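Multiple structures are listed underneath, in structure tokens.
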Structure P
Amino acid sequence: MARLSPIPPDQMSAEQRRVHDRIAAGPRGRVTGPFTLLLRSPEVAERVQNLGEFLRFDISLAPHLKELAILMVARLWTCQYEWYAHEPFARESNLDSALIEAIRLGRRPQFNDGEEEAVHDLTRGLVTNHVIDDAVYERCMAFFGEATVVELVNLIAYYALIAHNLNAFEVDLPDGAEPPLPPLPA
């Protein structure tokens, strides 16, 4: 059971309603998941939404690499909602099914693509060790360049922020959905 229920539209303040309507009118097309709880602080919701909209829809990283990083964050934080929400986008972006399943199970995937491996390793290092290994950093810089590596690091940080909120407030999966992530292997 979620710790905070969505605010019914007729109970929203004018500022909550303004932010709600802006999110719904944007590329997300609706207000779900973390934004249902963030609306309790409309200023936070709006700022988080603005950063997230840019990072999700406008950065230079290829869609399958963005979704790979997002799934890695969801897996490493065992954030059921984030995984549930983004696994379909990962599949639509043509991220390999075997790679998705290995990540879901907490295993290191077999990589056929150096860029995917670099994104995986950068995300894992940043989330689990809170640093990026020099060799991983250099690989990412060689593949993507400075601007895209800055975008990638901030994409990872943004989805960690979202995972913290989803986990802290125990945001429910849609009715009938089973949690997709098993516990991480020891």
Structure Q
Amino acid sequence: MIDDIKQDTEERMGKALEALSHNFNKIRTGRAHSSLLDSIRIEYYGAETPLNQLANINIEDARTLSVVAFDKAITPDIERAILKSDLGLNPATAGEVIRIPMPVLTEETRKGYIKQARSEAESARVSVRNARRDGLGMLKELLKEKEISEDEERRGQDVIQKVTDDYVAKVEAALREKETDLMAI
């Protein structure tokens, strides 16, 4: 019973960490990486389709991405979607290839991105704490229904707190890594 609660809590905390990783990928650094364009969707045959399913995304050099659409007719749509995205990118089309140069980050921009990364990390910590709260609530409910003893509840609380501490440490490590990445010139 307690193991089920622990597993459920750990799953929810894992999802929070996964969401943090996905959100960190949206925060661009000075280097080009294809996951930067993961959030871009294009209207294709009446459906919102992710860019990576409609085009080949390559890294030309450290600061340039190239996008080649599988269907050449949607190249202008892809370019428009990249321009409209909130990533601050300025694509340039040369025939069938869309080149996306990564602008050099200024000190001010870096600090803004670090602030955004810290905000995302705080959201992840809140999600982890919410999962802990729910797990502890389930333990209290079991104690109230006399399905577990007070000692078992206490042990369960300790286990859930240990898992929470582990996940908060993982969030902190991810944040430190992202900050280091952002400050690298």
Output the label of whichever structure in P, Q has the greatest value of relative contact order in percent (Cα under 8 Å, 6 or more apart).
-> P
For which of the structures P, Q does the calculation of Rg/Rh (Cα atoms, Kirkwood Rh), for residues 88-167 alone return 1.40?
-> Q
With helix-only ellipticity at 222 nm (-39500 (n - 2.57) for each DSSP H run of 4 or more, over all residues; to 500) computed for every candidate in P, Q, -19000 is reproduced by structure P
In terms of FRET efficiency 1/(1 + (r/R0)^6) of positions 8 and 112 (r between Cβ atoms, R0 = 30 Å, to 0.05), which of structures P, Q is highest?
-> Q
From the coordinates of one of P, Q, distance in nm of label points 7 Å out along Cα→Cβ at positions 32 and 176 came out at 3.2; that one is structure Q
Taking 1.7 as the value of distance in nm of label points 7 Å out along Cα→Cβ at positions 16 and 120 derived from one of the structures shown (P, Q), identify that structure.
-> Q
Ranking P, Q by distance in nm of label points 7 Å out along Cα→Cβ at positions 80 and 96, the structure that comes out highest = P
Quick one: log10 I(q)/I(0) by the Debye sum over Cα atoms at q = 0.12, 0.15, 0.17 Å⁻¹, for residues 48-135 alone came out at -0.33, -0.53, -0.69 when computed from one of P, Q, so which one is it?
-> P
Looking at structures P, Q, which one was percent of Cα pairs over 29 Å apart calculated from, given that it came out as 22?
-> P
With mean count of other Cβ atoms within 10 Å over residues 128-135 derived as 10.8, matching label from P, Q = P
Thinking only about FRET efficiency 1/(1 + (r/R0)^6) of positions 24 and 144 (r between Cβ atoms, R0 = 30 Å, to 0.05), which of P, Q has the largest value?
-> P
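Every number in this text was worked out from the coordinates using simple rules, so none of it is lab data. All values derive from a computational prediction rather than experimental measurement. Cβ atoms are built from the backbone, for glycine too; each structure is taken alone.
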